[in-house]
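Peer 1: Given below, in the form of structure tokens, are the structures.
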Structure 1
Amino acid sequence: MLKGDIYLYPNSTENKEGKLRLLYEANPIAFIAEQAGGKVTNGHTRILNILPTDIHQRIPFYYENTEMVEKLESFLLNE
């Protein structure tokens, strides 16, 4: 976040649900990143607002400063 790069871990044709596990990987990183002033999303919803449906639920993951993530979300909406 300090250098201005955005961290992307999108879903793919092989991993349609994404690759990071919500409970074990995405939520802890999202909590720390948001405390530092960043924004973390799955492309549409804030990660910390997603209710898990499975213990190994996987999701797409994007984080960086708020401005960069909002720009990314606008690109994803136009797909």
Structure 2
Amino acid sequence: MAKQNRVRIGQIRSKSKDTELVGLRPVEIDADFSGDYLQLVRFINSLERDPLFFIIDSVELGGEQAGVVRLQLKLETYQKASG
């Protein structure tokens, strides 16, 4: 999705959480993205509409320089639990 919206991906960190949900494991994702404002808006919109189901917990402005905006996003998604 980032590539389709011409958004550059910086650092990505993720961790699985234990849960009581049967068959699902929550995954928290912290990621840095950069691009122009319109590209980032379109990217966030595509995340919200994606069938993979992302929950956007927070968006923080990391700064802007020469028209390039940096954002830090905290996302949550779910994956099938093994076993």
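Nothing in this text is a laboratory measurement; each read-out follows from the coordinates by a stated rule. Because the structure is a prediction, the values reported are computed rather than measured. Cβ atoms are built from the backbone, for glycine too; each structure is taken alone.
Peer 1: Comparing distance in nm of label points 7 Å out along Cα→Cβ at positions 26 and 66 across structures 1, 2, which is largest?
Peer 2: For this comparison of distance in nm of label points 7 Å out along Cα→Cβ at positions 26 and 66, the top structure is 2.
Peer 1: Compute distance in nm of label points 7 Å out along Cα→Cβ at positions 18 and 58 for each of 1, 2 and report the one that scores greatest.
Peer 2: When distance in nm of label points 7 Å out along Cα→Cβ at positions 18 and 58 is calculated for 1, 2, structure 2 comes out on top.
Peer 1: Identify the structure, out of 1, 2, from whose coordinates Rg/Rh (Cα atoms, Kirkwood Rh) was calculated to give 1.04.
Peer 2: Going label by label, the one that fits is 2.
Peer 1: Then there is this: A value of -5000 was computed for helix-only ellipticity at 222 nm (-39500 (n - 2.57) for each DSSP H run of 4 or more, over all residues; to 500); which of 1, 2 is the source structure?
Peer 2: Label of the originating structure: 2.
Peer 1: Output the label of whichever structure in 1, 2 has the greatest value of relative contact order in percent (Cα under 8 Å, 6 or more apart).
Peer 2: 1
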